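Only the coordinates and a few stated rules stand behind these numbers; no lab work does. Please read these numbers as outputs of a predicted model, since none were measured by experiment. Cβ atoms are built from the backbone, for glycine too; each structure is taken alone.
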Structure P
């Protein structure tokens, strides 16, 4: 009998009504085979990484339990991206209708051309750490540290929580 494993996914979009794209992606994650979606973060508005001549991103994170292997889950995430119209060849840090990153899978460490776990960019990306801390602050990322501690080190420059209407939350 397959074992249920925890997995965490980063979601982001800055094209074609980004918040709606992220919401659609949450729906698709909940439909993954042999998986159950458990938690989702708040939405965040963040400045783009790399090219600044593009719209801001809406980012979030999802936590699920799955019986899929890490490569099977990655393949399912790529299929969702393709269904949203994301091209297979992508501009690094460019605009995108949806981006689904497998951030962590069952405390697994893996370094391969197609999949590195935990995702190597996590410690430098507050747009990943803030949503992930909403749902898994005590998650220990092998070789990187605890999510809440990583979030505190990176700071909140360029990232804002969105309220339920999609506006920036007021302090």
Structure Q
């Protein structure tokens, strides 16, 4: 059974440097320039979006916060720096019955500054504390060393399972 969907104000998450704000269609204008960088698709195989309207359409689907068949919660947050409110990327959690698959996208100009780690820690804490999700996983391309480093720092460990050619990582609680 899926957890209840929290109200938007209950989904806001703050860290020392970031505000994680529920993503809406309106965030497309801020994130589109970051998503234009072909380097972001290096390990996912995704191409940059054709135009801002394509990003808006995708974000509008995500803004429903549920899959069309109702079997998953689609939770997405835009990452905004607290000092200037600039959008630097987003994180997401696809919550099913008893688990959550997490992912992050950080604009290349903001990578290697600890933002994925900071946002990832906050996201995992929120999923465990608010939604009480028992299993948190992610999947990472075997050659994506930067994402592997961030995953280790937030408590994910690689498994021997694959998902669409990527290694499945699981959260290992330290408590």
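Odds and ends about this structure:
- Ranking P, Q by mean count of other Cβ atoms within 10 Å over residues 5-12, the structure that comes out highest: P
- With distance in nm of label points 7 Å out along Cα→Cβ at positions 29 and 125 computed over the structures P, Q, the top value is the one for Q, the highest of the group.
- Structure (P, Q) behind the derived value 5.0 of mean projected area of the Cα convex hull in nm², for residues 13-68 alone: Q
- Calculated for structures P, Q, relative contact order in percent (Cα under 8 Å, 6 or more apart) is largest in P.
- Comparison of P, Q - label where distance in nm of label points 7 Å out along Cα→Cβ at positions 77 and 141 is highest: Q
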